[in-house]
Structure P
């Protein structure tokens, strides 16, 4: 009897621990689902084209659900959240933005900008702590890139029907993509990811989604008539092709894309892009040059905008964070998720090139792509090492990552 009682007493903590682990795993799935859907709604902006959904505050509900579930999972499993040096650099950048109202000439604008950057920090932390397995990363990428098909088709549809046009001929979408340049940037940021699904997606439907998505996003970029978007699109596709292990297939896909653009792009697209050669004479560019001279915070360039708002310290923090993201994608390009890493790296490069022509420091897509690069670099090798047989554990080079 005494032995039975002692065994039951020993089993009780084990049972409680096992129950907590199961509950933590379930809550972790909820957190990932909410965060993944949040990344998708960045493109969908459902309240913008379904006004009846506006009172529901879908984005706010998803973010609160995701962050709450992430904290609850931490409490149930006692597993620490991963931050690392990427988050530390981003945190320093956000801290500088929070302190900036004390010296800013536009205090209200600085407070609003700091609030938005704080949201981006929480978004980054939530994504890197929920997309923690290859399957979750691929699912999040699929939702993120797949959702971009909606504004791509919507932009092209508005252009064809002469609706919501800017300057009389430039198509656009709603929400954060209501500006044609920002619209084009957002679409450029998913084209390499959709190319990855078109060539390497598991199952015919993922490949079909990738093919259709690439065509839709390119059509959307063309409809915006964004010169920066055109340059970023070309750069992202070329980088993706050059990084690909399957050079022949990648170059073939690139050739098909080029043929499609040459065949179907309207004359207004080529007429606007011809002005790139005479960029300094263009009226809109002269306006930007004047803006750069007057105030950095209205410059159409990411780095000049941050320099005007936060000075050199803020600029160095942002550049450091972006450099970490680019290095993460580059370092992971030959790993177990090399195809995904190369796609995200090419997307990030194309997106940052667009940012040089129509900078937007409060873009959610910048932090989404950086988070995907961090997830692939940090979590994929851990899964590979965990699955390796005992005695054959993979040894990785020293890393600066902090768990």
Structure Q
């Protein structure tokens, strides 16, 4: 079975903001899409045949803009390159009837379980507003035609409904018509900007000149956006996801890893993860419950690993956090393995080659490791170059 269709491809246009990612990738003839298909197809060929049909269906359904199936395929390939044998949807050995995403059997004979998931932290209203913002950018790109400028759109207020596109296009054209690209290019700052306002929408546009050789050139996406929505606290959804996964399995008989792709337009910080795990950025780790209140002041929220009662969810051995992993940054993917300081079954197997956060004494120590992209043989700027 193959992940992508065997078809002729001639479409050189850039991707739209709002279109099924799999459909675009399946049809595009751009060099970046060709490289992406070649790598994903190779990874898919090494995915267990019995599970390929389900994974392909999830790709075709564009699940979470491909983020969920892509993360699962990425992790499978990473473990494969680390010489592991992976069983998909394996039953737990403790005979509970539950199944786990991966049963991983490394060459060092230290098997472990892995659950694969993702978090975004965005509310549904923000997701819908972002969808409308993408639709707006697509409409502008389709109707403005080739431009001498790059147009940067910033939504300062969340749109409550679809915008009056015709009126907006007229406004943008009126402003661009009076600009001279050579004059704009000569500026070092104070680039042209203007506002578009309605009752519940505020958008600022900024124009920068394209290089002379790119001006008026068709087939490029001139309108880009930077969406300012709600403040996103990733620590809470990460904590909730870990506790949900930690509750699901009563007591795995092997080390248990929860792999989370933390998706946010603004990125995820190390401080977000530490607050999710311990309630604070620099926790003091004490092995005895009687000492916890001293190191856990009032007002500090509970973490997934530690609260005022002591260490919790000790069935979870470690959490593997991917920082905003997507198709365009797999070569420079940032992953870190956060070990539970007081888990029932400590994890010591192949993923310890990655960057880690390790409990030492009463502190978590951060340790460098191999880059996932190096293990996978991907250049840092893949798929934009070979």
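Since every read-out is calculated from the coordinates, none of them should be taken as a lab result. These numbers were taken from a predicted model, which means no experiment stands behind them. Cβ atoms are built from the backbone, for glycine too; each structure is taken alone.
Match the computed value 15 of relative contact order in percent (Cα under 8 Å, 6 or more apart) to one of the structures P, Q, and report its label.
It must be structure Q, since only it matches.
Quick check: -25000 is what I get for helix-only ellipticity at 222 nm (-39500 (n - 2.57) for each DSSP H run of 4 or more, over all residues; to 500), calculated from one of P, Q. Which structure matches? Please report the intermediate quantities before stating the final value.
On the way: P: -25000; Q: -9500.
Only one of P, Q returns -25000 for helix-only ellipticity at 222 nm (-39500 (n - 2.57) for each DSSP H run of 4 or more, over all residues; to 500), namely P.
Which structure, out of P, Q, was percent of Cα pairs over 24 Å apart, for residues 143-358 alone derived from, given a value of 44? Provide the component values of the computation, followed by the final result.
Numbers: P: 44; Q: 59.
Comparing all candidates, it corresponds to P.
Ranked on distance in nm of label points 7 Å out along Cα→Cβ at positions 31 and 367, which label among P, Q comes first with the largest value? Each step should come with its number before you reach the end.
Numbers: P: 1.7; Q: 4.0.
Largest calculated value belongs to Q.
Going by mean count of other Cβ atoms within 10 Å over residues 55-62, which of structures P, Q comes out largest?
Details: P: 13.6; Q: 17.0.
The structure with the largest value is Q.
Tell me which structure, out of P, Q, gives 170 once volume of the Cα convex hull per residue in Å³ is calculated. Please report the intermediate quantities before stating the final value.
On the way: P: 184; Q: 170.
Matching structure: Q.
For structures P, Q, calculate distance in nm of label points 7 Å out along Cα→Cβ at positions 15 and 167 and state which one comes out highest.
Numbers: P: 7.1; Q: 3.3.
Top value of distance in nm of label points 7 Å out along Cα→Cβ at positions 15 and 167, among P, Q, belongs to structure P.
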